[in-house]
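Visitor: Take a look at the structures below.
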Structure I
Amino acid sequence: MDDVLVKVKHLTKKFGSLLVLDDISFDVKKGEFLCVVGPTGCGKTTFLNSLTHLYEATSGEILINDEPVDLQKHNIAYIFQEYSTMPWLTVEQNIRFGLETKKLPEADIRERAENAMAMVGLEAYRNYYPAQLSASMLQRVVIARAFAVEPMLLLMDEPYGQLDLDLRFRLEDELIALWKKTKTTVIFITHNIEEAVYLGENILILTNKPTTIKTKIHNDLPRPRDIASPDFVKLRNEVTELIKWW
């Protein structure tokens, strides 16, 4: 299928005798916003680390555009749960970092960095250092840096897990706006069911270890999503019941 960007085929990962990922297969379409949710410790991060080759798969394969993942060729950005700004660089320098690593022309770097700062409202803070920023600002820097490289695939590993509820919803809304604007394919890992229902175009539900796919749910709730609406609550409860493994 031409509209499929990521194909995961029979992905299995063991650490010694411990089976973490057990024969996982699924596709992610171009421009899709996929939330991956499951019990805490079920192997969600292991999957992302396998995709980026931080871990080598025990068996199976992950393809991007029908080719084995190649970080030199495929433009992939990764946003971690921990703040990954570099404290010795300013906001603007942090955002420029990935572009400079790719050795883009200076004019392109300047334009992309300006656009990224504008998208997340950081122009006035370009010369601030991370230590001078709030938690939400730090995550905006990381998000801007990721979108500046115009990734074909954006991986997000519980990026808002450490933020309070109000900040989380605000940044989630900003993320959706950026996704709609850029059409980037997003795989978003979370253990927060409400977050998965709020963000995801599709929700991939994992089992407890050894991890398999329980099901994939299409989420067609209208945006912006109302967490108090009956339809939202119904879907959230459905996902909650599917995740329960006790």
Structure II
Amino acid sequence: MREYFYDLHLHSCLSPCGDEDNTPNNIAGMAKLCELDIAALTDHNTCKNCPAFFEAAERNGIIPVAGMELTTSEDIHVVCLFPELSAAMAFDAYVDSVRMKIRNRTEIFGEQLILDGEDNVIGQEEFLLPNATSVSIEDVPLLVSRYGGVCFPAHIDRESNGIVAVLGTLPPTPTFTAVELHSKEKLDEYMERFNLSDKTVVISSDAHYLTDMRDAENSVMLSADPDCPSDVRRELMLWLGGKL
């Protein structure tokens, strides 16, 4: 077994709330400086910077995970992660067909930049990304599983778009095998408050700025060889799915 330090919730400059310095290369480079082993790019309702992030991560010795922070119809944020880039991009295409498309006002929200592996701008997302999709919280786990992925409610300990803040509790359905906390200091409180003993608890930064990224402190023990990123991602999915 090997200890892998992770951050499974990071935003690039494609997210309108993400800083323009949060390019795929800069995120990968900061992940290396933070001594992370695994990093997931999870922009709002899109995976379009994940291909560039995979290139950048490979150059920096980081195991990349392609993901998305999905906004449900109830305005709840859910982190969706996939074992392979191709699955994430297929999920991206589906979400693009069910999200609310209101043109982005760059003078208010900033640009939503799509980059290549060298951080060259190759496009912009013209519609504001964080808006709610038509996907209900009840439907997210099954939907994500159809693409081979795993999902969990994001930052349940925060007021902004957390499932507890929106619904007032962590409901028994749908069944999530994992949940995410933003603050490690709240772990004991939330473990007791919501009886999380049967769930995998992920602690991630939700970084929108490079300075938000944290030094290696949260980890998972996996048996996969770090020289085989696909194996690491597959075992990570098993951990998140409560199957390890």
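Visitor: Assuming 12, 39, 36, 12, 0 is P(r) over Cα pairs in 10 Å bins from 0, in percent, for residues 126-229 alone as calculated from a single structure, say which of I, II it is.
Guide: That value comes from structure II.
Visitor: Now, a different point. If FRET efficiency 1/(1 + (r/R0)^6) of positions 46 and 190 (r between Cβ atoms, R0 = 35 Å, to 0.05) comes out at 0.75 when worked out from the coordinates, which of I, II was used?
Guide: Answer for the origin of the read-out: II.
Visitor: Once percent of Cα pairs over 22 Å apart, for residues 94-173 alone is calculated for every structure in I, II, which label goes with the largest value?
Guide: Answer by largest value of percent of Cα pairs over 22 Å apart, for residues 94-173 alone: II.
Visitor: I have -8000 for helix-only ellipticity at 222 nm (-39500 (n - 2.57) for each DSSP H run of 4 or more, over all residues; to 500), calculated from one of the structures I, II. Which structure is it?
Guide: It traces back to II.
Visitor: Something else about it: Upon calculation of mean count of other Cβ atoms within 10 Å over residues 14-21 from the atomic coordinates, which of the structures I, II produces 19.6?
Guide: Answer by label: II.
Visitor: I've got another one for you. Comparing structures I, II by Cα Rg over 2.2 N^0.38 Å, which one has the largest value?
Guide: Going through I, II one by one, Cα Rg over 2.2 N^0.38 Å peaks for structure I.
Read the figures in this text as sums done on the coordinates, not as results from a lab. From a predicted model like this one, the values you see are computed outputs, not experimental measurements. Cβ atoms are built from the backbone, for glycine too; each structure is taken alone.
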